[in-house]
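Below: a set of structures, written as structure tokens.
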Structure 1
Amino acid sequence: MTNRLFPSQLDTETIFLVVREHWARLVLKLLIWLILALALVLFEKYGPNFVPALFTGSAATITTLFTQVYTMFLVLALLIIWILYYLNIQVITSLRIVDISQDGLFSHTVSELHIDKIEDVTSEVAGILGTIFDYGMVYIQTAGKTERFEFSNVPHPSKIEKTVLTLYEKNSNFAKEGNESDPEQLTHT
């Protein structure tokens, strides 16, 4: 038995791409987290000099409680940032596109789209950071229940678009000619 990336993965299915949010977006979130952590460090270091009343008497107990709760939320936020980055993935296989969205710590959604149900694929790069680091959006228009799949802030959106369109063309040849496409003929990106 092979390791499966998603529950309904078939043994005959070839995975071409596993896509996560671009690392630059993760770094941006981590920088914001770092600023919040630095605020706590600065408060603990310079707070007693500027606001000594918060660090003496009964106020010191409340201040200590506040800093401990703030630290707990910082650790939790760091964990959530990593979990959402790591578990939100899109998988492009020889037969379908699978979107695994981790909505929170205890909630996730798995959506599947068969390649032959694709109507249109669009890639979009916007903004300075998107242009510099080559990340953006990929929209896949379908005729199914979910009208549009969105890959948000993914690296190399034009390559993803090309891969999906190539797979669609191979699978549409399968439907027309009655023989299975050869996944080895496709280029991996």
Structure 2
Amino acid sequence: MPIYTRTGDKGKTGLFNGKRVYKDSLVIEAVGSVDELNAVLGLAASKVSSIKYSVASIKKELQEIQSDLFVIGANLANPKSASKIDSIKRAKEFEKLIDDMTRQLPRLMNFILPGGGEAGAALHLARTVSRRAERRIVSLSKKTKLDSGILIYVNRLSDLLFTMARFVNLLDKKKETIWRG
């Protein structure tokens, strides 16, 4: 079976429920941003793997988040989808991870520029894509009833990615650059 269907050649695409919508609709913007975030997380996970220190748990967590994002994308495209994740529970797990990593990090007294090593920079990029996905989901939530846990999940996810970026930079001995405005 070929990857192309030609059904989107006029600017529309199909949702899981069979409904056809324009590719710039709010739902497709939200689902597309979540898909982009998933791809950037794959890049970040590949960069984390190259760090010489033990970051297996971070890579594993990134892969679990990628799986979560497939479910979230399906829920955005079809809010009545049977497939769900416990977004609130996952957000609490993110908070625990954030707290655990933060205890090991130097105290943050200034804004920092996104960057550091390749893994840290990729996680910072993932954080910004996560924020964009969140904005698209907020826009969609104004027009469609969504699982409120999705917004909590994505909001906490960007906090986790920021902390992970700092943490892998610490492990990789990559210095954070303080913003001097």
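Data overview
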quantity	calculated
For distance in nm of label points 7 Å out along Cα→Cβ at positions 8 and 24 computed as 1.6, the structure of 1, 2 it came from	2
Per distance in nm of label points 7 Å out along Cα→Cβ at positions 56 and 88, the highest-valued of structures 1, 2	1
Ranking 1, 2 by relative contact order in percent (Cα under 8 Å, 6 or more apart), the structure that comes out highest	2
Comparison of 1, 2 - label where FRET efficiency 1/(1 + (r/R0)^6) of positions 80 and 104 (r between Cβ atoms, R0 = 30 Å, to 0.05) is highest	1
Test item: Rg and Dmax of the Cα atoms in Å calculated as 23.2, 83, pick one of 1, 2	1
For -21000 (helix-only ellipticity at 222 nm (-39500 (n - 2.57) for each DSSP H run of 4 or more, over all residues; to 500), calculated) the corresponding structure among 1, 2	2
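Throughout, read-outs are computed from the coordinates displayed, never taken from laboratory work. Not measured: the values here are computed from a predicted model. Cβ atoms are built from the backbone, for glycine too; each structure is taken alone.
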